[in-house]
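**Q** Pasting the structures in now, so scroll down.
What follows is calculated from the coordinates using simple rules that are stated; it is not laboratory data. No experiment lies behind these values; they were computed from the predicted model shown.
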Structure 1
Amino acid sequence: MKLQCLALSVVAALAFEAQAAVPENNTDIMLQGFQWTSASAGNWYSQLEANADEIAAAGFDMVWLPPPSQAGSNEGYLPEQLYDLNSKYGTETELASLISALHNNGVKAIADIVINHRNGTGSWCGFANPNWSMQAITSDDEAWGASGSNCTGTRGNADSGGGYSAARDIDHSQSFVQTSIEDWMNTTLKGVGFDGWRYDYVKGYSGSYVGIYNNATNPYFSVGEYWTSLCYNGEGCGSDANYPDAHRQLLVNWVSATGGTSAVFDFTTKGLLNRALETYNYAILKDSSGKPQGAIGWWPSHSVTFVDNHDTGPSGACGSGQNHWPVPCDKVMQAYAYIMTHPGVPSVYYTHYFNWGLGTQIKSLMALRKAQGLNSNSVVTIDTATQGLYAAYIDGKVAMKMGSTSWSPSGSNWVLAQSGTDWAIWTKAADEDDTTSDYQRTVVLIYGQTASGEDMFVRGGIDHTYAANNLGLTCTSSNYSCAIPITHNNLRNATTAPWKANDTYLDWYGTESSQSTAAEGTAMDWTTDVWPSSWGTAKTVAVDGYGVETLNTYGQHYWMLDVQMDCSKAVDGVWFEFKTYIKNGAGWEANVSQSGTPYSSGNHFAKCGKVNVFQRGVSEPVSIHDFP
């Protein structure tokens with residue numbers, strides 16, 4: 001579609017109470033589950049269904065699916081018969097099966113709603129299924145009186161937004177149009193399982209109609225595509241220069257028009273990231289008030305951030321597909337490091353995750369975001385935004401940088417969590433101002449030989465009976481009084497990182513609230529002291545989250561737990577119990593009888609703040625020692 005520079009005066013963003021379709025402090029992450037060429041790939045719904053388990057394991061909460069109705073174009077953006085859900089992406093049965101697989105994995109399905117325009121069936125203006133009169137067409141549509149057009153009779157009202165010449169512009173002021181669209185969304189789309197909406201080309205009609213449709217359909221989530229070109233310093237736009245403030249003003253104005261019932265894709269942030277990553281001039285990411293220079297700086301809870309989508313980015317290899325406005329291909333992970341640490345609701349592009357081999361890195365960033373509790377309203381404090389360096393603190397517990405200039409966060413207790421070319425992210429081990437806590441790095445290494453597909457988990461804390469008799473504690477799964485608070489230091493292992501998300505205790509109870517149900521407690525990572533050349537490229541805990549680990553001087557198959565642990569919650573500020581479980585393998589280890597412990601137990605006893613080395617099923621530790 002052709003984009004035009006728009007000029008609007010900047011006015012204050014209106015504040016609305018959060019609606020059901022746009023929750024505050026939202027921790028969801030969305031996957032765009034298709035690319036521009038997906039409809040030509042054959043049986044796309046079934047291909048995507050095959051990835052349902054991976055989508056859930058990665059931590060995605062929503063999948064944005066392509067336009068579902070029969071259309072005059074392969075991609076679905078020229079809809080014809082709305083009620084017919086057999087499209088180039090697959091049959092209605094296959095769509096229902098896909099959505100069912102997503103639901104079974106706890107993932108919501110978001111439908112692409114194309115209602116700005118519609119193709120006639122067999123003619124320019126003959127609408128069938130549902131049947132509409134020509135009064136559904138705006139009075140200023142180009143079809144009226146055009147050569148070869150059959151558009152005659154009573155016209156609708158003037159268009160409430162911008163025109164779209166490839167199909168007929170729909171007049172949403174008509175009550176029969178509204179009723180028909182609401183019925184389609186409530187019965188047909190919700191009937192097949194859709195939970196929410198992504199509205200296409202919303203600059204083509206007033207945002208007030210999205211408010212009407214959302215109030216009538218009560219979606220789980222709603223987001224609109226308001227895409228206009230962005231001028232950075234007036235270049236190429238003449239007197240119509242659409243600077244960043246004016247650009248994001250269009251976005252928040254549209255959200256305001258919906259009554260706050262819908263979020264909007266943050267095209268301002270997307271465009272600024274493009275330019276910053278091309279030029280390394282990160283100054284453009286900070287506005288005059290010190291906030292992020294995008295919709296996330298004004299209305300973050302109602303902003304959906306993204307790196308690329310089916311229109312802006314490639315479909316497959318770099319440079320392929322639509323590719324209208326892509327992030328530089330070699331800077332994609334920098335962009336994901338930004339959106340996964342900043343406010344807004346992040347959206348991941350299918351091509352990047354599944355086609356470019358970036359899935360493991362993106363998954364780790366997602367796990368870090370969730371483990372740290374970052375959300376759509378997280379607070380950004382920008383430390384530096386200049387040529388060669390962008391650095392910021394988010395919610396006071398995450399720090400990140402982009403650019404070639406060296407930087408590290410100030411203060412103590414920062415741990416490098418993830419990094420790549422010209423980007424790095426740190427997490428804060430504990431609140432250094434919390435005088436009641438005593439967070440110390442604690443490592444457990446335990447030998448347990450496993451086979452491919454097997455993973456080790458650990459559960460632990462303080463024995464309930466001992467706590468009741470000696471500490472005056474009544475411990476339950478609801479109060480976690482016998483659990484030990486932890487934050488994970490290693491979120492680099494793409495397999496285990498999603499299991500560590502929202503895992504904030506070493507406890508006896510299994511999965512915590514919002515933790516992946518695939519976890520069997522607290523996840524550990526496989527380590528070794530050497531990596532034979534016959535295994536191929538060496539993997540290390542420092543880079544990959546598993547493999548060679550400097551603390552492991554003992555051999556292969558020593559699984560590691562590396563956390564910041566609140567020693568104030570341990571017995572005598574020192575001791576905690578644990579036992580391991582091998583998933584898809586040997587299961588729980590046998591009871592042990594360790595000497596020199598504060599009380600008797602069939603579990604291992606380890607010390608908070610130490611390196612603790614054990615073997616499964618063996619009573620005495622290999623070593624308990626200080627960090628080197």
Structure 2
Amino acid sequence: MILNTIDWVILFGFLAISLLIGFWTSRKNKNASEFFAAGGKMPWWLLGVSMVATTFSTDTPNLVTDIVRQNGVSGNWAWWAFLLTGMLTVFVYAGLWKKSGVLTDVEFYELRYSGKAAKFLRGFRAIYLGLLFNVMIMASVSLAAIKIGGVLLGLSPVETVLIAGIITVIYSSLGGLRGVVLTDFLQFFLSLGGAIIAAVVALNHPKVNGLENLLTHENVVDKLSFFPSFSNPEMWVMLLIIPLLVQWWSTWYPGAEPGGGGYIAQRMFAAKNADHSIKAVLFFNFAHYAIRPWPWIIVALCSIIVFPELDSFSKAFPAVNSGVATHDMGYPAMLTFIPAGLLGLVVTSLVAAYMSTISTHLNWGSSYLVNDVYKRFINPDASEKKQVSLGRILTLVLMIFSMLIALVLENALQTFEILLQIGAGTGLIYILRWFWWRVNAISEIVAMIVSFLVAVYFSFIHTELGFSELLSWQKLIIGVGITSISWILTTYFSPKTTDEQLANFLNKVNPGGPGWKKIIDRLNSKGLLKNNENKKWKVPTGIVCMIAGSIGIYSLLFSTGLFIYGEILNAIALLLVSIVCTVVIFKFYPKIIAAD
């Protein structure tokens with residue numbers, strides 16, 4: 001496709017504004033706290049929008065398209081289930097993270113645990129997440145950019161990653177987290193607007209011929225249900241039961257970490273206070289799950305009519321490498337029908353989505369490598385200026401690695417499943433470590449090692465030994481079981497965290513709960529606790545709000561879908577359920593933010 005003058009004006013105008021924001025905010029980045037956490041002074045609405053913008057990456061609509069084309073709308077439970085994780089973070093963990101006072105979530109390890117194991121865990125986790133995991137995520141995002149660049153602009157994979165990488169590195173290295181967050185605000189509205197335009201254009205394609213024809217087309221009718229068919233137990237288990245009963249609490253995945261973490265925690269650290277931290281994550285979950293999915297789903301459904309088979313992509317786009325012509329190519333393929341002017345806006349929205357996600361991951365990853373590797377282990381006396389300079393250099397290094405890996409990946413769903421498997425079984429430990437004193441650094445080390453080895457086994461060894469290939473959910477269940485048993489047994493037989501370290505953690509964070517009762521009595525007898533008054537545990541109230549919030553957001557998500565499907569009465573009923581859940585949250589919220 002060829003962009004005309006107005007398209008280029010829109011695109012370059014956005015890039016110019018992003019660079020101006022980067023230059024303007026760069027003056028404030030005089031220390032590591034400013035560069036990596038915006039000085040801890042950001043309002044909830046700006047941070048919430050930033051989280052939403054970050055999770056709307058160029059690979060997200062591709063992933064949704066891949067899921068819908070293969071498994072229908074109900075296939076989205078693979079990521080919809082993570083709402084439960086998100087709401088648990090909102091009402092239980094967001095306030096705790098803010099009270100911890102750390103710059104990164106891996107710095108938490110030396111606040112919570114003691115000894116050499118805690119130091120090793122902090123350094124290892126920083127490299128493991130900041131470099132390895134982070135690069136994989138950015139490679140997946142860059143893969144989506146490769147497909148979009150190839151379909152819309154006729155760019156080769158190398159050309160796409162070079163152009164996108166250079167622009168993003170310049171912008172990311174200038175403004176730090178403050179620049180990322182401010183630009184995210186603009187990028188969110190561009191990305192959402194572009195997705196809506198794409199959906200409208202897709203519905204008006206001659207082969208689709210409007211919403212009514214889409215919903216009754218033979219290629220689509222069996223893809224519309226919100227839930228898998230009861231007549232197919234295998235699909236029901238894979239698409240709904242496993243995500244809702246196991247996946248959300250047991251699996252670590254960037255942006256949906258059980259107990260919070262990663263760039264979500266980074267935004268919490270940047271909030272003004274615990275109230276702003278909680279509201280930021282609440283808004284993120286509301287917008288991410290209730291507002292954004294349907295434009296992507298509509299485009300995905302339309303693509304099934306316009307490009308019913310994978311061969312359709314190769315025939316329509318012969319210049320695109322056949323190795324990347326998979327189901328997730330349906331989204332960029334549908335964008336080729338957008339007319340001039342609107343095309344520029346949509347392309348700009350995709351560039352914005354790419355920059356938002358990559359810039360966040362670059363800043364987040366470099367914060368680990370600077371704060372938790374370089375400053376902690378290599379140069380503890382490093383000046384603030386040197387830390388900021390190193391952070392900017394590392395953004396370039398991380399970008400180069402991610403671009404190289406992107407050139408060998410094939411589809412977004414492939415990466416999603418790999419990361420789920422690597423993190424299988426580690427989620428429970430991130431939930432319990434705040435409320436069970438016995439969890440220690442060795443518990444977490446064992447969990448990481450075992451989950452990684454299980455993932456390697458299933459990816460490279462299982463079939464080589466002559467065993468038949470397992471389904472992804474079967475691998476997940478086995479991985480969760482083996483990893484969970486391993487770290488729980490390790491917890492009971494490994495050395496305990498010192499009383500002094502536990503007292504320091506309680507004095508600062510005070511998470512409360514029965515899991516601390518035994519140790520609190522002992523620490524009080526030693527006079528190690530500053531405040532030994534019994535506080536009312538907030539978690540039961542948080543669980544009530546979590547349930548209400550989850551039901552409310554799911555109801556709003558499906559209410560929107562039912563309005564689209566034309567089922568107005570059912571849509572209104574679910575909308576009323578969502579309103580009732582909102583009232584429940586408002587009733588209990590003062591107890592959540594009450595000072596300890």
Structure 3
Amino acid sequence: MGVLCSKTVDKDGDDPPMESKAQSQFRPQSSRRLRKMPQLGRPATRSQQNWRAAISNRDIESPEAYNQALEELQAAEKAIAFDAEVTATSSNIEKQAAALVRKIKAYDWDHTYGPLREAHTGRRKEGEHFLGNVDLINKTELMKIAKRMPKGAHLHIHFNACLPARFLIQQARDIDAMYIRSTLPLTTPENMEASRISFMVMTLDEATHTKDSDGKEIYVALGDVWDENYISNTWMPYKQFQRQFDFTDEKGQILRKTHGAETWLERKMLISEEEAHNAHQSGKGIWEKFNHRTQMMKGLFAYESAFRNYTQAVIKDFVRDNIQYAEIRPNFMSTNSLKTDDGKGSIGNEGIMKIIDEELRKTMDQINKRGDYFGGMKVIYCTPRSFKKQQIEVALDECIDLKKKYLDLICGFDLVGHEEMGNELRHFIPEFLEFRKKCKAQNLEIPFLFHCGETLQVGDKVDGNLFDAVLLNSKRIGHGYAIARHPLLMEIFKEKKIAIESCPISNEILGLTSTIAGHHLPILLANDVPCTINSDNATFYKSSLSHDFYQTMIGSEAMSLQGWKQLAKWSLEHSCMNPEELAAVTAEWSRRWKEFCQWIVDEYGPRFPDHEPQISNHH
């Protein structure tokens with residue numbers, strides 16, 4: 001798609017005044033380049049003439065002339081919409097399918113939701129908090145369509161938070177070397193609610209020894225979380241925990257032994273609507289709740305059999321969710337090694353990459369043999385933004401080493417963690433620049449794919465990460481929520497083809513918007529900034545990529561089936577696939593898109609009348 005970039009004009013439509021040499025010097029170089037860009041033939045060029053024809057230099061003297069001017073003005077805006085090209089080139093089947101999707105949105109409103117929340121029935125309004133609505137969402141016709149949609153590439157997903165929480169919890173039930181601990185004795189319902197739980201595979205010796213402030217090893221007896229005298233964070237064998245589990249929840253449900261323990265732990269892993277949106281919650285507060293979940297997940301993920309089984313299951317889940325390709329974000333650090341199942345051995349980062357490579361090849365072979373399709377998966381090397389400079393330097397060097405060994409698997413570098421609490425990108429500028437030099441000298445392509453702009457604090461040092469990402473030639477950015485308030489950066493992102501990895505559900509739950517209707521995505525799309533849709537940390541939200549696409553559709557009246565198509569196309573175009581991989585995956589996605597549109601027409605065409613729904617009246 002071409003980029004809209006027009007000649008600057010003043011309010012009367014004349015050429016702007018000449019600027020001084022000093023003014024030119026202080027205008028950003030990127031802005032000067034933008035102004036000189038050639039027009040690339042998109043409908044946007046014609047639209048300028050169209051809107052001027054509609055409202056410039058003429059008086060509107062009749063309702064008929066007014067209506068004509070209104071139509072011309074609206075058509076001019078549609079001509080520069082982010083989905084203008086895919087809409088203009090839609091096939092008849094796509095047009096029919098898009099019309100049906102509009103009707104289906106209205107149908108869901110009437111049959112699943114209601115115009116107002118009805119206290120006596122508990123009916124909720126479409127577009128309320130995702131965490132409160134997700135069970136309703138799963139019953140809608142639009143969600144069925146979202147699941148069936150070929151989504152292209154999934155570009156922003158943290159590897160330890162892809163699958164439902166129960167998967168890793170169930171993996172742990174028979175592991176003899178698995179231990180559990182709590183911050184509080186689990187002797188009251190209040191403590192059950194407030195406790196922070198963590199897991200670890202280790203030997204008995206490791207579970208019963210720790211180091212004091214002087215580094216001297218001391219013995220600590222195993223604990224019993226069911227004892228009132230339990231010492232905080234002492235380890236207990238997980239099998240013993242399962243055998244002794246006996247709890248009656250607030251609804252009177254009796255939870256006992258392994259099944260009860262797993263049910264309780266799964267609930268503990270999920271963020272609730274009340275946690276995310278209560279009147280006293282803050283951005284920092286919900287991030288603390290989020291970090292509790294990641295800490296709880298860490299030990300369930302960090303042993304060999306679980307990691308192997310999880311890798312296979314994630315790839316199969318991508319296939320089920322109609323994702324054709326994915327780029328995952330595992331965390332790499334020296335303290336994040338895998339344990340062998342008996343707790344005696346340890347597997348470092350190179351071993352982790354070897355397992356991912358082995359399980360990917362094995363699972364791809366299984367998928368191909370059963371006649372299904374998955375185009376592949378790559379790994380973005382991630383490490384915490386809370387690290388010190390020396391740690392980041394070590395991580396960057398390790399990323400290069402792993403890239404050499406797994407040339408087709410490692411595809412980028414990123415820093416992860418709460419932006420407002422960690423180091424900003426500019427803290428590591430010398431290390432990043434040196435990394436670039438090393439990559440160039442060794443002919444390695446490892447683009448930066450930075451988390452940045454995941455904040456409402458526009459104008460401070462955190463928001464400044466967006467500028468750093470531009471100067472560091474980041475290929476994509478994760479979240480980029482603050483960019484909607486930076487018009488110059490939006491222009492730069494368009495010109496430099498920097499895509500945003502938008503994560504609508506995660507942004508809502510982590511406090512950037514209260515509901516999907518307030519999300520920044522429609523603003524970015526209205527400015528034709530390339531965006532992709534992603535699920536981020538689906539485990540904690542009871543979500544999938546299908547749910548995020550669903551949210552984009554109900555969050556904006558302007559979103560259409562063609563809009564979904566453009567978002568999927570962008571995900572492929574801005575992936576880290578090489579040209580051959582991209583061509584193959586795009587061909588398969590295109591074939592599936594045609595089948596998808598035909599399925600909508602065949603499935604829903606007979607069920608809906610021909611009239612167009614007035615969806616806006618419902619809202």
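**Q** Check the numbers for relative contact order in percent (Cα under 8 Å, 6 or more apart) across 1, 2, 3 and tell me which is largest.
**A** When relative contact order in percent (Cα under 8 Å, 6 or more apart) is calculated for 1, 2, 3, structure 2 comes out on top.
**Q** Have a look at 1, 2, 3 and say which one yields 0.96 for Rg/Rh (Cα atoms, Kirkwood Rh), as calculated.
**A** 2
**Q** Another question, if that's okay. For which of the structures 1, 2, 3 does the calculation of helix-only ellipticity at 222 nm (-39500 (n - 2.57) for each DSSP H run of 4 or more, over all residues; to 500) return -5000?
**A** Considering all the candidates, the number was obtained from 1.
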